[in-house]
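For reference, the structures are reproduced in the following blocks.
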Structure 1
Amino acid sequence: MAKPATCYFTLTYGLQGCYMPDGHSGPYAVTRRKDLIAAVRATLNMLLDQEEDRAVEGCMRQINWTRLWSQAKRSGTSSIHFCIATSEHNMLEFHGLTEDEYNEQNVED
């Protein structure tokens, strides 16, 4: 049986258009779409104080997770970058990593 593809990424969040994010989450290494979605949802829950379930679900609907996962499995996540608007001025940013970048960040944290 073939080894499942591992997708590496980190999440940052803060004001749109700022050079430095307010914070970050990760790095992550996942082998299932379900785990990728769970990591993003958990970070959104933290940012939106978990009282905004509808807001979190609205944010999650901004991304086509099936298409994203297919691209990640096919080409790796290092070429995938996207933003999820969490309010008028704030965003969550997804940064795909190579395995080497993941290992480098994992040692730093």
Structure 2
Amino acid sequence: MDVPELEASLRKLLKGEFSSLSISFNGHAPNYHDAAQASKDGILGLDDDDWVSPEEKDRAIAGNCVWEIQWYPNTPIGFYRVAASSLAACVAAALEAAEEESA
């Protein structure tokens, strides 16, 4: 997926002027923790259902590669979040979640 295609795909997650979207990689790293330690210490900030799958969680922690997408589709109050070991897995899961919500 090229950048314009990625941008167009991610914009499908947002619905109004008060929408927002954030992508992060290894948000735990500024605390000098790897993903395994951050998970053990509870500072990853992710619930089990935030992960694309248990296997993605295991891969992300083992490889110290935690990608997150968090978006507020309509307002700054309600949000969705997905996490995985790759940006591609996060984008796919986010788009799937948006399709399910609009169905």
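No lab work stands behind these numbers, since they all come straight from the coordinates. The model shown is predicted, which means the values in this text are computed figures rather than measured ones. Cβ atoms are built from the backbone, for glycine too; each structure is taken alone.
Source structure of the calculated read-out (Rg and Dmax of the Cα atoms in Å, 13.8, 46) within 1, 2: 1. Taking 36, 20, 15 as the value of Cα extents along the principal axes in Å, for residues 38-93 alone derived from one of the structures shown (1, 2), identify that structure. Traced to structure 1. Please state which of the structures 1, 2 yields 3.2 when distance in nm of label points 7 Å out along Cα→Cβ at positions 54 and 70 is computed from it. It traces back to 1. Structures 1, 2 were compared on distance in nm of label points 7 Å out along Cα→Cβ at positions 62 and 78, and the highest value belongs to 2. Out of 1, 2, which structure matches 32 when relative contact order in percent (Cα under 8 Å, 6 or more apart) is calculated? Derived from 2, not from the others.
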